[in-house]
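Next up: the structures, one after another.
Readers should treat all values here as calculations from the given coordinates under stated rules, not as data from a laboratory. Everything numeric in this text was worked out from a predicted model, so none of it was measured. Cβ atoms are built from the backbone, for glycine too; each structure is taken alone.
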Structure I
Amino acid sequence: MAKPNKKGPTKTIDIACSKCQASLYKYRKAGKGALVKCFKERISIDYTQGGGNCPKCGRQFARDTLIRGTPAFKIIGGKVTY
């Protein structure tokens, strides 16, 4: 499979914790579908200091993984809003 485009899209979205509404990422998202994964190279601003836990309430919202050979966060369903 092909790797994701490094330059990526120009549209950014704000990703927040669904429990406490703390900001987690500014992410360059492609397409109009649901947020399932976040490629680390497309994260513009990271408010979590690199982990998959919310900085305010400590709840885990993502797991570290490799998708198509590229480091990414796999989002746990219902834990984030954008």
Structure II
Amino acid sequence: MEAEPAIVGLLTNFARNAIDALALEVPALTDYVIDVALGPGEKPLIVELNSLLNAGLYASEPGRVAEAMAARERGLVG
């Protein structure tokens, strides 16, 4: 099933606005993914917020992801 561009745009804009608002409320919260969907009345809603290590990266190497995040935190990676 192919996504409809109008729905993709609606959900993308909703997600961007949500993460901008979240960044103002909790600036220390970084490295996460947000799942959005259409709810009742075709209104966008947040389904869940997951840390990067719980973001469906099942085939990845979580240890390497954590190392990269730590390196960035230490300022070693741009």
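I, II: which one has helix-only ellipticity at 222 nm (-39500 (n - 2.57) for each DSSP H run of 4 or more, over all residues; to 500), as calculated, at 0? Please list the in-between numbers first.
Numbers: I: 0; II: -14000.
Considering all the candidates, the number was obtained from I.
Compare volume of the Cα convex hull per residue in Å³ across structures I, II and report the one with the greatest value. Kindly include the intermediate steps, with their values, before the conclusion.
Values: I: 86; II: 136.
Largest calculated value belongs to II.
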- Given a computed value of 20 for relative contact order in percent (Cα under 8 Å, 6 or more apart), which structure among I, II does it belong to? II
- Structure from which 1.9 was derived, distance in nm of label points 7 Å out along Cα→Cβ at positions 41 and 65, options I, II: I
